[in-house]
Structures are given as structure tokens and as C-alpha cells.
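The following blocks contain the structures, represented as C-alpha cells.
Values quoted throughout were computed directly from the atomic coordinates according to the rules given, and no laboratory measurement underlies them. Small disclaimer: the values here were computed from a predicted structure and weren't measured. Cβ atoms are built from the backbone, for glycine too; each structure is taken alone.
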Structure P
């Protein structure tokens with residue numbers, strides 16, 4: 001079953017490989033595999049199957065029931081002789097067969113209303129499945145972006161290590177030439193250590209991202225997979241300040257499966273009241289029966305044969321049964337009141353979910369706006385620290401500043417570049433969350 005909310009990811013690799021041969025996964029492939037193997041999705045599918053069975057059982061209430069029975073046994077001691085009508089002490093054996101059928105003609109609309117209720121609940125369970133798939137896709141996208149973030153941070157850290165090592169070689173030459181003090185070397189060595197620490201942190205981010213991704217996909221933790229790396233850029237076409245809460249919320253009310261599922265459950269709760277009220281009405285049923293029996297008496301010498309007795313004792317019957325409820329310990333009245341309370345609780349839960357959705361959208365919009373400002377600030381910080389570092393580089397080469405001042409400028413630039421990477425991915429993710437509520441396709445290009 002495909003989700004009603006289309007989740008289309010930019011595809012860099014068009015051929016879908018099997019799990020055993022696949023080394024590189026696109027985001028679309030990861031989501032597709034998770035939809036087929038995630039335990040949460042499989043649980044939602046099982047719930048759909050249960051709802052289908054409930055509906056099937058409700059429809060079956062319209063079909064007549066047919067049952068057959070057979071009894072064979074012995075009686076010991078005193079019994080009535082069927083010939084002399086006297087009480088005698090004897091051993092009797094008996095065998096009987098019977099069949100009966102029953103069909104409900106009227107039950108206050110309970111059967112029809114139960115069918116309608118289960119139809120609504122089945123559609124709600126399908127929407128619950130869609131919601132599970134959507135949330136899973138968003139979780140996978142989060143893990144995927146964290147991996148891309150870690151890889152970009154790792155690439156930057158390795159570049160910084162290379163530059164720091166080159167700087168150390170230059171300082172060592174200057175120290176050997178006597179133009180720099182030995183202490184200048186220690187500041188560069190400390191800078192390399194910081195760069196290596198940043199690289200290790202990035203590697204940990206990648207490892208945790210892959211672990212989370214594998215758990216969401218329900219694959220073995222030791223499976224060696226790699227994610228495809230699309231170009232993740234900050235879109236200049238999106239302005240978070242233009243996101244309107246009411247507009248996004250109105251759209252989300254029509255696109256988010258959990259909202260539509262709750263609306264169906266509210267209808268089902270309303271139908272449940274009609275089902276409970278149906279218990280006040282009479283129940284009219286049509287019935288029919290067939291029966292026959294055989295008996296053998298130890299003190300009765302002239303026994304009729306087995307099959308002759310079955311034929312002689314064969315009887316039929318049919319009729320109409322009317323059951324009129326008069327007083328049932330207030331069960332019917334309490335059932336109606338309980339259904340009315342359940343309807344009220346469903347309305348409250350729906351309002352809570354809708355309010356929570358509005359709160360989540362409001363938070364998502366605020367996060368997107370704040371993330372954009374953080375990204376713009378990070379850009380300015382990189383530009384300013386780049387100029388400061390270039391100035392420190394020139395002065396250091398001229399001997400105007402010591403290695404501590406130089407490494408401080410370099411460290412500030414490193415931190416600014418790392419913050420820019422984090423701000424970029426945070427902004428991209430926050431925008432995708434808002435677009436998710438807008439019902440737009442999820443893309444990373």
C-alpha cells in the first residue's frame with residue numbers, strides 16, 4: 001500500500017538494487033525499504049487486516065446461522081418404560097440428531113450500523129498506516145541528513161588537519177632557521193589535536209546516523225551501507241518569513257492522515273450511539289429445526305431397528321421469534337450513555353490532535369525562520385573570520401604575530417565554518433518539515 005501523501009525523493013541512482021548487492025542507498029531507496037520492513041509499518045498493516053476481519057464479521061451477521069448436533073449416551077437405573085409407562089430399573093442407550101437455523105430479520109438497525117461503523121474504522125486504520133509511513137519517512141530523512149552533515153563536517157575537519165600539518169612543517173622550517181621560537185610549534189600541534197578531535201566527533205556523528213538509519217530500516221547493524229550524497233543547497237526561492245500559520249494549518253488539515261483518521265473515528269463513535277439505541281428495539285428472528293432420535297431399552301424385547309426409529313421420529317419445525325426488551329438492569333440505557341461519553345472523548349481527542357498539529361506547525365515555522373537567520377549569521381561569521389585569518393596569515397608570515405594569535409584566528413575560522421555547515425543542514429531540515437505539513441514532495445536537491 002502506498003501512502004496517500006506522496007514522498008518523492010530526488011533520485012541520483014535509478015536502478016533499484018537488491019539488499020544483498022547494494023552498497024549505496026538513495027534516500028528514496030531507504031524509505032522504500034523501510035516501508036516494506038519496518039516493524040511499525042508491519043504493525044499498522046496488521047491493524048488494517050484486523051479491521052478488515054471486523055468488517056467481514058459484521059457483514060456476516062446478515063447471514064443465517066446453521067448448526068448441527070448429535071448426542072449418544074446411556075441411562076442407568078430407574079426410567080419410564082415407553083410401552084407400559086411404568087417406572088423400571090433398566091439400562092437404556094439413546095442417540096439423537098438435530099439441526100437448526102436462525103436468521104435475524106430486525107434488530108433495531110444494529111447489524112447495519114455495526115457494518116457502517118466497521119467501514120469507518122477500516123478507513124481510519126488505513127489512514128493510520130499512511131501516517132506511520134509518513135512519520136517513518138520523515139525520521140529516515142532526519143537520519144539521512146545527519147549522515148550528510150557528519151560527512152561534510154568530516155571532510156572539513158580533514159582539510160583543516162591537512163592545512164594545519166602544512167602550517168606545522170612551515171613553522172618547523174622557520175624554527176630550524178632560527179626565525180621562530182620553539183614554543184611556536186606547540187600552538188600548531190595543539191591546533192592539529194583540535195582538528196583531529198573535530199574529525200573524530202564527525203565520525204561519531206556519521207556512525208550514529210548510520211545506526212539510527214539501519215534501525216529505522218530494520219536491517220542488520222553490521223550491514224555495510226553507504227548513502228548517496230546529493231548536492232544539498234540552501235534554496236533562495238524559499239523565504240520562511242512568508243510562511244503563514246493559518247494557510248499551512250488549513251492545508252495540513254486536509255493532507256495529514258491522522259486528522260482524517262480522527263474524523264472517521266468521530267463518525268464511528270456517532271454510529272456507536274445508534275448501535276446502543278438499537279438494543280431498545282425488539283429483535284425479530286426466523287428459525288427452523290430438524291431433529292430425530294433413537295432409543296434402546298434393556299427390558300423391552302421387541303426393539304424397533306435403528307434406522308426405522310430415526311425415520312419414525314424425524315421431525316421438522318420453523319417459526320418466528322420476537323424478543324422484546326422490557327427491563328435489563330439498565331444495561332441498554334447505560335450502554336447509550338457510555339457511547340455518548342465515548343463520542344465526547346473522541347471529540348476532545350480530535351481537538352487535542354488538531355491543536356497539537358497547529359502547535360507543531362507554528363513551532364516548525366518559527367524554527368525555519370530562526371534557522372534561516374542563524375544560517376545568514378553563520379555566513380557573515382565565516383566571511384569575517386576568513387578575512388581575519390587571511391590578515392593573521394600575512395602578519396604571521398611577516399613575523400608580526402606569534403603562533404598563538406595565528407592559531408586563534410585559524411580556530412575561529414574553523415569553528416565558523418563548522419557552524420555554517422550545521423546551520424545549513426538545520427535550516428534545510430526545518431524547511432522540509434514545513435513543506436511536509438504543506439503536503440509538498442520531500443526532495444533534497
Structure Q
């Protein structure tokens with residue numbers, strides 16, 4: 001069973017440094033640029049509640065505002081912030097545009113469903129905010145290129161929520177160090193063990209959840225009746241199943257694929273590029289087996305045990321959150337030398353972002369890193385949805401000479417929720 005970090009208990013009131021009212025905070029920021037970082041939270045579901053404790057306990061941060069289309073979740077997030085800071089000043093918003101315009105907001109944390117990310121990232125970048133955005137970063141391939149270009153244009157510090165690179169006792173970093181030092185020889189194949197693709201939403205209609213702005217939840221997605229599977233009632237402690245439906249997500253293939261394809265990309269040293277071809281499985285009904293082919297011939301295959309498995313000319317490395325294994329096992333028993341390649345050790349994923357905001361240096365999982373990784377999962381989805389081989393140009397972000405396939409890179413957004421100007 002796939003696991004995530006243990007749910008962070010956020011309601012304890014620990015000692016904290018002086019907390020200013022939002023108005024006083026904005027004035028202090030203008031007077032002292034090195035003061036605490038003003039943060040706004042966009043999307044207050046389970047994932048945000050897992051992260052919020054680290055932001056609340058950071059002495060160089062103050063959460064000024066929270067935004068969610070559901071009243072219950074929004075008010076719950078506010079209560080956690082107010083209890084921590086000992087006041088009732090945290091502002092609440094239904095519309096994230098209003099949060100972006102609120103004085104004192106320097107940066108935002110985005111943890112909304114996938115189909116909303118591109119709009120919110122583009123608007124936040126244009127508003128001059130630094131950004132932490134949960135993975136998967138995008139719903140499709142075109143959004144990847146747009147997101148990179150917009151963040152670069154506005155010179156924002158952007159961290160993708162791909163914490164496997166920085167956490168889990170350094171297992172993933174160690175695996176990549178052994179790969180970079182050739183300990184399994186030349187990498188021939190990589191198996192990425194994550195679940196299947198998504199399907200079109202076929203849910204029925206339920207009575208509307210009180211206090212939910214359903215139209216804003218849907219946003220760019222097609223209009224459809226409310227169902228609690230998509231936006232659960234109350235404060236939920238599970239990951240909602242909107243991830244199963246194509247209107248909002250690419251399925252587990254993109255949800256956990258954003259993590260495990262990321263390790264494949266990292267291990268292959270492809271953070272600035274990607275595959276050049278994608279093949280569907282031979283069985284037209286198969287939901288696993290899509291294959292990405294890189295310029296050097298390495299193949300990345302969707303399927304296998306949970307995690308990422310690298311097979312080389314001299315051995316195998318398999319890594320996931322609770323284990324790192326090699327065949328033969330002597331590969332990992334041999335310590336790396338000081339003269340070998342060693343990757344920089346960085347702090348926790350959120351702390352890495354906060355430090356990068358202060359230094360203006362790129363964090364571990366910058367926007368391009370995240371978009372390149374999720375593009376691998378999007379390409380696999382195209383192979384399953386259309387069942388034909390595809391050539392891919394990772395530099396131009398297009399299917400060269402293939403007008404039909406290039407039309408699959410994006411979708412028609414609902415009127416009133418089009419893409420912002422970059």
C-alpha cells in the first residue's frame with residue numbers, strides 16, 4: 001500500500017515569537033525587508049493540513065491568510081493559525097485572487113486539485129509571489145511549458161512538492177549517488193511502480209454540501225453535479241478520489257508518478273530534458289507497460305513494485321520510501337569514496353524552499369524539475385488514452401510533425417476560467 005508522511009498534528013499551541021496583525025505585518029515588511037515571510041495558503045484539504053504545522057512552527061514565517069472554496073475547511077485552517085499565534089487575525093478568502101491581493105503576502109502554498117494549479121501558479125507568479133505548489137504540478141503537457149515560462153519570466157522561487165529528494169532518511173539521494181557513480185553500470189531500464197491512469201468522471205449527483213462554492217471548485221473543468229467523492233464533506237482525513245477522474249487528474253499514474261518518475265529523471269540526470277518517444281503496451285487493454293524511450297536508448301517502463309527500480313549492466317537498484325535494495329547486495333555495502341560524486345544534502349523540503357526564498361537560489365525541486373518529471377507521466381497517459389506510438393521533442397515540448405497528438409496537450413477550459421496571461 002502506498003504511504004505518505006504521518007499526518008502532522010497541528011493544533012498544539014507552542015511558544016512562538018511576536019506575531020503581528022496583518023496590517024502591522026505589512027507595514028513591518030515595508031520597513032524591514034528581512035522580517036518574517038508573509039504566506040497565504042490556497043487549498044485547505046488533507047495535504048495542506050499535513051504541511052501546515054511546519055509553516056506554523058517556522059520562526060521566519062507568518063501565515064496571514066487562508067483560501068478554500070469550502071467553508072468548513074477554510075474555517076478549520078483559520079482556527080489552527082489563530083490558535084498557534086494567539087489571535088484572530090488570519091484572513092479567509094473563497095477566491096484566491098483576493099488572497100493574492102492581500103497586503104503582506106510574499107509567497108503562497110498551493111494544494112488544490114491538479115486542474116486548478118496552472119491558473120493559480122500563473123496568477124501568483126504575475127502577482128510577484130514565490131510559490132510552493134503540490135505535485136502533480138499540471139493536468140497536461142501544455143501547462144508544463146506555460147508554468148515554466150511564467151515562473152521564469154517573473155523570476156519567482158518555486159518548489160515542487162516532490163519531497164522524496166530531500167526526506168526519507170536520504171534513501172533516494174543515496175540511490176542516485178550510486179547511479180551517478182556507475183555502481184550498477186550503464187542503466188538499461190527503469191521500472192516506475194505506481195498505479196493506473198484516470199478515467200472520465202461517471203459519478204451521479206448528491207445533495208450539495210452546505211458552504212461549498214461548487215462552481216469555483218470545478219473551475220476550468222466541465223460543469224457537472226456535486227458529488228462528495230470529489231469534494232468530501234467536512235474535514236476529511238483521506239485523499240479524495242477526484243484523482244481517479246480525467247477532468248481533474250491523470251490518476252495514480254500522475255499522483256504518485258510525480259514522485260517516482262521524478263526519481264527516475266533524477267537518477268538518469270534528466271532534470272532539464274526527458275524522453276524522445278513513448279510506446280503503448282502491446283496489449284491494447286493493458287493499464288501498465290507504457291514505455292518511455294530516451295535519446296541514449298534507456299527505457300523507463302510504467303509498472304513494477306512500488307518505487308523506482310534501475311536495472312544496469314552490472315546490477316539493480318530499487319528504492320522507495322522505506323527501503324533501498326541492490327542486486328547484488330554488495331553494491332550498497334561498498335561505501336562511496338570522498339572522490340566519488342556526492343549530491344548536496346538539503347534540509348526538509350519546506351525548509352529548503354523557505355531558505356531559497358531568502359537566498360534567491362533555486363530549491364531542490366524547481367519548477368522545471370517538477371514539470372519535466374510529471375511530463376513523463378503525462379506521456380504515458382497519452383499512450384494509454386490513444387494507443388499509438390508517439391515521438392516527443394522535450395526541448396520544444398511538442399510531438400514533432402504530429403498535429404493530432406499536439407492537440408492532445410491541452411483541453412478546452414470552461415468559460416470564465418481560462419488561462420491567465422503569462
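One of P, Q was used to compute Kirkwood radius over Cα pairs in Å, and the answer was 29.6. Which one was it?
Numbers: P: 29.6; Q: 22.3.
Among P, Q, the structure yielding 29.6 for Kirkwood radius over Cα pairs in Å is P.
For structures P, Q, calculate relative contact order in percent (Cα under 8 Å, 6 or more apart) and state which one comes out highest. Let's see the in-between values first.
Values: P: 24; Q: 19.
Largest one: structure P.
Of the structures labelled P, Q, which one yields 395 when volume of the Cα convex hull per residue in Å³, for residues 87-334 alone is computed from its coordinates?
Working: P: 395; Q: 163.
That value comes from structure P.
If you work out FRET efficiency 1/(1 + (r/R0)^6) of positions 39 and 111 (r between Cβ atoms, R0 = 41 Å, to 0.05) for P, Q, which one comes out largest? Walk me through the numbers on the way to the answer.
Numbers: P: 0.70; Q: 1.00.
Going through P, Q one by one, FRET efficiency 1/(1 + (r/R0)^6) of positions 39 and 111 (r between Cβ atoms, R0 = 41 Å, to 0.05) peaks for structure Q.
Can you spot which of P, Q the value 11.0 was calculated from, given it is mean projected area of the Cα convex hull in nm², for residues 55-190 alone?
Working: P: 23.4; Q: 11.0.
Of the structures listed, the value fits Q.
Taking distance in nm of label points 7 Å out along Cα→Cβ at positions 167 and 359 as the quantity of interest, name the structure among P, Q where it is greatest.
Working: P: 4.7; Q: 2.0.
Evaluating distance in nm of label points 7 Å out along Cα→Cβ at positions 167 and 359 on every structure, the highest lands on P.
Looking at structures P, Q, which one was helix-only ellipticity at 222 nm (-39500 (n - 2.57) for each DSSP H run of 4 or more, over all residues; to 500) calculated from, given that it came out as -22500? Numbers along the way, then the final one.
Values: P: -22500; Q: -9000.
Of the options listed, only P reproduces it.
Among the shown structures P, Q, from which was the value 2.6 of distance in nm of label points 7 Å out along Cα→Cβ at positions 151 and 399 calculated? Don't skip to the end; give the middle numbers.
Values: P: 4.7; Q: 2.6.
Checking each candidate, the match is Q.
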